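Take a look at the structures listed below.
Here, each number is a calculation from the coordinates, and none is a lab measurement. Small disclaimer: the values here were computed from a predicted structure and weren't measured. Cβ atoms are built from the backbone, for glycine too; each structure is taken alone.
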Structure I
Amino acid sequence: MRNTHVLMPGPMARTIVEQLDANFTLHKLWEAEDPDRLIADNAERIEAIATGGHRSVDGPFMQRFPNLKIVANFGVGYDTVDAAWAGQHGIYVSNTPDVLTEEVADTALGLLLMTVRQLSESERYLRAGRWEKEGAFALTKATLRNRTVGIVGLGRIGKAIARRLDAFRVPVAYHGRSEQAGVPYRYYDDLKAMASDVDILLSVAPGGPSTHHMISTEVLDALGPDGILVNVGRGSVVDEAALIAALKEGRLMSAGLDVFENEPHVPAELMAMEHVVLLPHVGSASVHTRQQMGQLVVDNLKSYFETGKPLTPVAETPLRD
């Protein structure tokens, strides 16, 4: 495989870089003095791209490499890769599912609890010395008692979150593209209808054109002034301007966000809100999980060039005979 050329558009974890360097001829685009020249000089030799979402790997970009066979994406979400275009042109796209499922589900539950019980706000109250000076922190308006959670996107991570909510004895409903067989939770084919019936909307939905701003003003208004939004999926799923307006105007109680529309930028309006919990996209960010994700990027490439098939191809690029 040393004669196989792999392009890495942006920085990735050291373990990924080291393994790809050891097994392939690796081109680090971000280190090139003239990236366009590097591409022009090696376009016909590039057979694989390893990407971590640093830049868009769209049709026009992939088209520059006439012998491209696979794009290995770091992360379960692959909205920065035009997988549909790739599939139509015989190019595999792989991602890193399963290995991050439990970590993200843990993060989602932690973020949910932090938001519902205002735990971040109460810690800031203590650290500012206000407990001693002003007395006890105010009773929290929200609780998980007598509340229902509506999960947007009941995939692997959504199901792991639902299992945890079962243990909390919190009722669960879900919205997705279609009803799933063997799932014990109520299904809604209409997101607005589900938002009207639940108290907490928890989004694990992937990014991309089909989910862009699906959590809109209408959906937030359906969730209502006692509602809470939690998002650990993709920031693009939520209309961020609509969310800010709903929070400012009291049409939504609170939000817990691990993802944002224009990361790493977080709107100043959200930063200023004491009752909102904000995390810097740490859903899968443990050493253990990120090492497993990185290894799967490498293993997908090695598997493809050894067997002709990656280990975890995405739905748009299914295994072919």
Structure II
Amino acid sequence: MSYAEEFEAIVDTFEKSGGKRDLLKSTQVASMVVAGNKIISKNVVEGIIVQAQETKDGVKVHLKIEDNVKMAYPIHLCFGVVHKTGRQHIESTYEIGNNVNVEFLAHCSFPKAQDVQHIMDAEITIGENSTMRYNEVHFHGPEGGIEVLPKAHINVGKGSKYYSEFRLVDGRVGIFDMDYTVEVGQDGVTELNAKLYGKGNDKIKIKETIHLRGENSKGIAKSRIVNTEESSSEVLGEVIGHAAHARGHIDCTEIVEGEHAAASAVPLVKVVHPLAKITHEAAIGSVDKLQMETLMARGLNEEEAIDIIVKGLLS
């Protein structure tokens, strides 16, 4: 494929996952489109410094946002592999300055994946009194032939906030193995959200660790996972209170629908400082039968009813 053809293929699935095509062409919106190891397009706006380099099997990206920058529009990142086979390794470093307000919208597209591996290694450093939001949406094809391996280490500075959401509910998950670690400083806040819908023989593994290092720091790890058919999930959430008045919580809900689906949840809470407080709740259950019967009474079959209930839970 030419660069233009790969751009169009990526953008098509970008739209299917909720993105707007025009934003990737706007000079007012910071954006980057990467197909495999090709940087297809890049736009930088005032206040952002981006260094991007193609590698043998992916890209290295160093993104820096200067102090006191308030981004008018979200930064759009679009990654993917449009072929049936391939490997994409994204190595990212984000430096977020002091007094910054920024939002990232990342769309990852793998519409034809039969033997694809997507690896994401991220190092994020957030200065003081800043807010960073990172929303990542995946669009996968029906084959399930993909392995997604996101790993991130995030440092949240004094008085700063970091919010992330990972969403993978369209297409087959394949193999998913997430490993996030967040270090939260004084008066800092972090919230991690993960929503996935397993089908076929998909395998989902999530490990999220939050270290509440600073006084009055707060953190929550929240996951919503649905397993159907023969899919399985394993969630390990860990929050450690290291400082006075640190507050943390783990909230995990997993739905199992079908005789061969499986789920496990292991919330691990630890308090190092006597004035810290960490709580947790984990629930594993099935689709609400009354909701399902109501939808089926309106003409839907069982599979359609379950799909509507699940997507409502994961919305």
Structure III
Amino acid sequence: MAGKRRRGTDPLFIVLLCLLVMIISGLATGYLYMKEKYAGDAIAYSRQAVRELEEGSFEYSLAKRFYSDEQWDSIRNNTAPEKKEQTYVSENGDPIEIVHISGTTYEGYMMLVHDPKLVKVAVNPNMDNGMQAPSLEDYVRMNKAIGGINAGGFMDAGGTGNGGLAWGIVIHDGKLISGNMNEYLPIIGIDDTYNLYCVDATAKDALSWGIQEAVTFGPVFLRNYEVVFKKGQGDYPMLNPRTGIGQASDGTFLLLTIDGRGPSSFGSLYEDVVEEFQKFDAVNAANLDGGNSTAMIYNGEYVNTTVSMYGSRHLPTVFVVMEDK
């Protein structure tokens, strides 16, 4: 008796299955591309792309799905963070305190400046011609300040930059002195009521909000207590020296340096920095230029151990702390 004939897989079914896989793969790839473009790790780029979308377009509708209504409106309208009147209190009456901090892989210092009026940005007086910038100790001396930390980034080809040319936006005394008025970047600034801003915005936005002093760096860590840092940004997995700035709910400025690349302190991850700011009730906080630039001075002495045995590098911008008089 002849055996039954076995039926093979229908070629049409295989073709349809392949087409289905290709369609799903294409949709997934497209979705991931759109998410990276409009809500990716390059936050400043993504938010600028969102701002440029034509309302009602397909990409507008898709990009909006990646955000809450509040987040979407904030990005599209780029509204200023809410201002509040600053009041400050120091438990022991000192306007400035320095607290030693430590973690599994790091040691560092948090300078608490209880009077927010004492903190301002100092900038390279040679910014317009790119000549060598001062060191942190020079800035402190030139401004008759009592302390300070390094601030924004700068052009540093080969790690030998002279600090002459700042990266991004620099605002000083309410005027844009470096950068493009309409470029969308992370801005770390102080307004005319001594509120700290850690936002992605343009210089035009910042000036309209009354920001008097600002530098560019990132990532932003905390905004209105919310952790906005995303894993994978920058040199995220590396232990490095860190510098950061935050502000507590009572107006106290939080100036942070963490040592690194040394026998007693290897450095920290970004999450470590976020946690340290949270311990001090930071409402807003952001990363500043770290690595070889990390430096803190108080009362004429380096508080931290800088990577360079010669102290601070030449820096285009610093945050100085004026004496309480």
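Points worth noting:
- Structure responsible for 32, 57, 11, 0, with P(r) over Cα pairs in 20 Å bins from 0, in percent calculated and labels I, II, III on offer: II
- Identity of the structure behind 2.9 (criterion: distance in nm of label points 7 Å out along Cα→Cβ at positions 15 and 127, calculated), options I, II, III: I
- Computing helix-only ellipticity at 222 nm (-39500 (n - 2.57) for each DSSP H run of 4 or more, over all residues; to 500) across structures I, II, III gives -10500 for structure I.
- Per relative contact order in percent (Cα under 8 Å, 6 or more apart), the highest-valued of structures I, II, III: III
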